[in-house]
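Just so it is clear, none of the values below were taken in a lab; they were calculated from the coordinates. Here the structure is a predicted model, which means the values were calculated and not measured. Cβ atoms are built from the backbone, for glycine too; each structure is taken alone.
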Structure P
Amino acid sequence: MFTIQFWKDALERLVKAAAGGLVVGLTAAQSATASAVDWASVGWSTLIAAGISLCLSIASAPFGAPGTASVQAAPTPPASTGGPPPTS
């Protein structure tokens with residue numbers, strides 16, 4: 001269940017969620033200067049978003065494609081028609 005691929009997927013999702021949390025925190029701060037930003041609040045919103053993402057990845061482990069942090073199953077390739085491949 002917790003393979004290298006799983007942790008790579010989970011880390012990717014965590015980084016994306018943390019970036020989103022950072023944007024939300026900075027937007028909520030609505031400050032014109034970096035010195036006026038409440039960095040503790042921004043940090044907490046980033047940390048909470050990352051934590052939620054990690055929890056969701058772990059919770060989704062039994063579902064979807066085996067060995068990944070995705071809830072969705074891996075897509076199946078289209079069936080071959082037996083003819084030549086399409087040309088551009």
Structure Q
Amino acid sequence: MRGDECAWDAIAGVMPSCRPPADPDEAIAMIVDVFTRITGVALSVPAPEEGIGVPMFRTEGMSGGRVSPQWWNERFLPLLQKRVEQQFRLISK
């Protein structure tokens with residue numbers, strides 16, 4: 001969905017103003033919280049397969065402005081969790 005990249009960019013813009021997370025789980029929870037605040041979409045709630053439209057991310061095309069909570073939950077967050085854990089291991093050395 002074209003809105004997923006917009007969502008990530010918006011999250012990246014907000015995160016520097018947040019306090020540093022204490023551990024990987026808190027980092028992911030913070031990202032999920034910011035995602036929900038920005039998009040109005042809770043990742044804990046089942047969503048339609050075609051995604052959910054987010055007006056602030058609207059672009060041209062059929063998938064313009066849509067985010068896929070399913071993709072975030074099934075693919076992106078697990079990948080991000082692994083990467084955050086790797087970074088925390090490097091920092092703690």
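Just a few scattered comments:
- Taking mean count of other Cβ atoms within 10 Å over residues 9-16 as the criterion, the top structure among P, Q is P, with the largest value.
- Label whose coordinates, when distance in nm of label points 7 Å out along Cα→Cβ at positions 49 and 73 is calculated, return 1.5 (choices P, Q): Q
- For helix-only ellipticity at 222 nm (-39500 (n - 2.57) for each DSSP H run of 4 or more, over all residues; to 500) computed as -19000, the structure of P, Q it came from: P
- Origin of the value 90, where volume of the Cα convex hull per residue in Å³ was derived from one of P, Q: Q
- Highest-scoring label, criterion being FRET efficiency 1/(1 + (r/R0)^6) of positions 33 and 57 (r between Cβ atoms, R0 = 25 Å, to 0.05), among P, Q: Q
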